[in-house]
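So, here's a batch of structures to check.
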Structure I
Amino acid sequence: MNPPTHLITLGHLVTAREREQERLGAELSRQQSVRERMQRSVDRLHAICEAAGPSGSQPFLLAANCAAYKQSVMGLAQEQQRSLERHSVDVEAARAALHVAYRKREGVAQVLHKRESEWRLAGEVRARKQLDDVALTVWRRNPR
């Protein structure tokens, strides 16, 4: 016995929600890897700035050049840090969207499971009733 069309439709909806959840999960993974790469870049810029050493102990022109270099690297690090913070907001939004997609899929899956159980139970009741009717017919025809 084939399932009714509403169960098939619910099954398709669950599949579509699973695909949406997988797509959002992949997007979140991609964004997290970008975030990690940005964080490593910021850390590397800070390390470069520290590795340049103190600029005051050098001759004037070299100290000025070193100070300008460190200022440039620190400015770049600050810009990268701001980009990282903006990207972190995007990652959190993607994480929230994935959670919503998960809840939607779970809700539809639960409805599908409930409807399938009801459909199977109704089929079992019909089969038992039919068997009882056959048994009653046989019992009535049996002369004693």
Structure II
Amino acid sequence: MFNKILLFICFLTVSSLSYAKSIEIEMLNKLGKERMVYSLKIANVDLNDKIVWKSSSKGHNVEFVETPKGVKKFKSKINKDATYEFKIPGVYLYQCTPHKAMGMIGIVVVGDDKSNLDKIKKVKMRGKSKKVLKELLKEL
């Protein structure tokens, strides 16, 4: 009887834990009429959630451009899937290093915290990324 009670308590404990989720974002050469894009331009995640950037097309990577204070630099290898677990709330701006001037950028908002949004707005982008960033900021 004791074993059954202990097993039931363990089951309740494990089932009540909240699990972090994982989101996949594809790195693509083409999506509809757009070229050199991430499949999701703005991602909203909770603390401890992960994003997996899938290398669906060759020639892409993920590099953080601006992040909340305390976040270490992150730059994935080209042609490789990349995974990042978000431990610090705030807005993260990232780009594909080879295609940054072509507008291949994205934003992650962690924990619905936009306290560093002013820093994101001040980032100097090149080429098409200037226009794309303005559009993305309007959506936040």
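Quick note: the coordinates plus some simple rules give every number you see, no bench work behind them. It should be emphasised that the depicted structure is a prediction, and the values quoted were computed from it without experimental measurement. Cβ atoms are built from the backbone, for glycine too; each structure is taken alone.
Ranked on distance in nm of label points 7 Å out along Cα→Cβ at positions 67 and 83, which label among I, II comes first with the largest value?
Details: I: 2.8; II: 1.7.
That would be structure I.
If helix-only ellipticity at 222 nm (-39500 (n - 2.57) for each DSSP H run of 4 or more, over all residues; to 500) is calculated from each of I, II, which structure is the one that comes out at -7000?
Details: I: -34000; II: -7000.
Only one of I, II returns -7000 for helix-only ellipticity at 222 nm (-39500 (n - 2.57) for each DSSP H run of 4 or more, over all residues; to 500), namely II.
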**Request:** Work out relative contact order in percent (Cα under 8 Å, 6 or more apart) for each of structures I, II, then name the structure with the largest result.
**Result:** I
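Comparing Kirkwood radius over Cα pairs in Å across I, II, which is largest?
On the way: I: 21.5; II: 16.3.
Once Kirkwood radius over Cα pairs in Å is tallied for I, II, the winner is I.
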**Message:** To test your reading of the models, identify which of I, II gives 0.95 for Rg/Rh (Cα atoms, Kirkwood Rh), for residues 27-106 alone when calculated.
**Reply:** II
